[in-house]
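Each in structure tokens, the structures are laid out below.
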Structure 1
Amino acid sequence: MRKITGNKNFGLIVGLIVLMILAAVITPDLYSVGSLMNMLRNNCVFVFLAVGEMIVIISGGIDISIACIMALSGCVCSLLQFNHPQVPVFLWLIVAVLIGMVCGMFNGFVVGTLKVTPMIATLGTNYIFRGLAFIISSGAWWYPHQYQMTFQNFSIGKTAGIYNIIWFAGLILILAAVFLNYTTPGRRIYAVGTNKESAKVSGIRESRVMLMSYTICGAICGLSGMLYVANFAVGNFAIGDGFEMTAIAICILGGVSIIGGQGKVGGVFIAILMMSIITSFISMLPGLSVWQDAIKGAIIIIAVGINIWTARSTRRQDLKERGALL
């Protein structure tokens with residue numbers, strides 16, 4: 001029982017169960033197969049954004065340009081697939097990832113090499129990427145009839161009865177977990193986020209780690225842009241506006257320390273499920289739908305408070321244990 005309750009995700013799991021029961025009692029239609037599939041499909045974009053953001057936060061940074069990277073990638077892919085319908089769809093997937101990587105590398109260079117504060121650096125690139133998306137799209141919208149069906153099927157097509165975008169999201173979660181937990185570069189991200197000075201003494205170059213973490217984040221967000229426009233068959237430079245705040249909230253709710261060095265994919269996954277259920281649950285209640293943003297804001301504040309309280313409690317417990325040893 002101590003092992004179970006001592007698990008960092010125990011509180012999240014309990015909260016998820018309570019939320020699922022509450023939603024089942026008030027809106028039982030939420031748990032029909034069709035509703036569940038659509039809920040997962042519509043919220044998959046936050047899997048990509050939250051995982052990318054988590055990697056950056058663990059390294060000790062933050063990226064508020066992730067939604068703009070998604071928008072830029074989505075606009076480029078929308079334009080290219082419309083003008084070149086004969087090109088294989090898989091090529092647009094590669095283009096999306098490359099666009100994200102370039103944006104992420106630029107962020108990583110500004111933060112890691114030029115030593116600009118991550119919040120300020122990504123605030124600036126946030127406007128740059130959104131501006132580029134506007135220039136490329138000329139402010140126009142793309143609608144369902146302008147998307148090739150083969151392009152849309154990359155997201156809304158089904159494999160083994162499950163939407164392809166859900167398979168992509170699951171793959172990203174697995175790859176992120178393996179990368180962070182079982183590879184040397186992944187452990188270096190934790191090391192830099194935990195203590196930059198100690199990492200430097202160990203021979204780890206902070207600038208390289210920051211460049212790597214931002215590049216990976218950008219690549220994932222670039223992929224999300226292509227899958228997003230294919231999923232909803234709509235594109236514009238303004239897509240994803242505000243998504244970065246939701247992604248950060250998911251990370252914090254999932255136990256990722258805002259000061260870096262801590263966080264697991266499992267916690268973020270549970271937080272994504274919670275946020276998805278909350279969003280779907282609220283949207284099915286007419287009286288509460290107008291309060292959706294306010295409720296999300298309250299969740300962010302509560303999550304940050306819990307995160308800070310947990311971090312302080314852990315430090316106090318560590319100090320007590322060290323004192324007992326001495």
Structure 2
Amino acid sequence: MKILINYIIRNFILLFFLASVFFSCKDPVPHDVDFYYWKSEFKIEKSEKETFGSLNSTKLYVRLFDVDKEGSSPNPKGVIDSFRTDALEAEYIPVVFITNRVFSGLTEVENQQLAKDVWSLINKLISTNSQAQFQEIQIDCDWTSSTKDSFFSFLSTLKTVSQKEVSSTLRLHQVKYKESTGVPPVDKVYLMAYATSDPINDSDLNSILDIELLKDYLQKINEYPLKFDIALPLYSWGIISNHLGKKKLINGVSHEHLESPEYLKLNANTYEVQEDVFLRGIWLNKGFLIKVETITPELLKDTKDYLTNKIKHPYHIVYYHLDSVFIERFSIDDLK
């Protein structure tokens with residue numbers, strides 16, 4: 001009897017060990033992957049189409065236009081050019097970026113008219129494509145506690161006039177301080193898991209994405225009351241400092257752009273301009289400093305691992321954005 005008991009115990013321990021190894025080696029549950037498209041001219045390049053197809057992506061979130069104030073009136077800016085839905089086999093979701101200041105001092109009558117105007121222009125741009133059908137409109141706005149009531153009213157009116165699902169982006173401070181910034185009246189939100197700090201501030205941190213800052217913002221993310229997907233960055237930029245210390249951003253700058261005698265590398269991320277030069281179409285003078293901030297495959301993996309362990313519900317990933325300048329820095333496995 002004792003021999004039989006020992007035999008059962010040994011086999012139970014063996015089975016437990018094998019099960020532990022099996023489950024610990026299982027790949028994490030994959031997330032569906034989609035993309036934003038944030039260029040003013042709609043032109044899908046070969047590498048972009050191949051990446052979209054290789055990841056079995058199905059949705060493209062296309063920024064159609066911005067809305068900003070001119071004087072006291074909101075007006076569309078940067079309307080997309082040559083938008084055609086036959087360029088890529090995808091479900092297209094129109095996205096409109098609206099600056100926060102648009103909602104400052106807006107009357108309710110003006111607010112309702114803005115919603116109608118935004119819907120009218122979306123419908124006009126989409127209807128130029130006879131095959132285009134969409135069920136969702138996404139609004140990107142960095143609203144604050146002082147503009148939340150106006151912005152939320154706009155969202156409600158837009159949903160009524162469009163009869164579509166309405167979603168919005170969700171910035172990190174709107175998660176951490178949701179008691180003051182409020183929860184928008186939308187069907188779902190897209191958590192922007194980046195822009196962790198201000199790029200204009202002097203800092204050694206990567207302002208696009210610093211994981212420790214991300215963790216601080218998302219301590220209570222599982223308490224957020226709306227369904228959300230995750231937006232992750234693929235982009236890079238150069239933060240330019242002139243002789244007076246004033247700063248500006250040049251999008252798309254990477255370390256590869258600065259591997260020439262015109263730039264002297266001062267440390268891992270900072271370069272000094274050695275002679276007057278154009279950088280991605282922007283004129284820089286000798287002595288200007290360039291800080292490169294980018295998303296590496298390693299940083300992207302660490303961020304996805306953290307989010308997978310942190311977030312307790314299934315979610316899709318939407319990369320910002322589908323641009324050959326950025327996606328060619330990553331393998332398909334990096335993006336899965």
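Calculated for structures 1, 2, FRET efficiency 1/(1 + (r/R0)^6) of positions 122 and 210 (r between Cβ atoms, R0 = 35 Å, to 0.05) is largest in 1. Among candidates 1, 2, the computation of helix-only ellipticity at 222 nm (-39500 (n - 2.57) for each DSSP H run of 4 or more, over all residues; to 500) that gave -9500 used structure 2. Among the shown structures 1, 2, from which was the value 17 of relative contact order in percent (Cα under 8 Å, 6 or more apart) calculated? It must be structure 2, since only it matches.
Give the label, chosen from 1, 2, of the structure having the highest value of Rg/Rh (Cα atoms, Kirkwood Rh). Once Rg/Rh (Cα atoms, Kirkwood Rh) is worked out for each structure, 2 has the highest. Across the set 1, 2, distance in nm of label points 7 Å out along Cα→Cβ at positions 34 and 250 reaches its highest value in structure 2. I have 17.5 for mean count of other Cβ atoms within 10 Å over residues 98-105, calculated from one of the structures 1, 2. Which structure is it? It was calculated from structure 2.
Where a number appears in this text, it was derived from the coordinates with a stated rule and is not lab data. What you are looking at is a predicted structure, and each value in this text was computed from that prediction instead of being measured. Cβ atoms are built from the backbone, for glycine too; each structure is taken alone.
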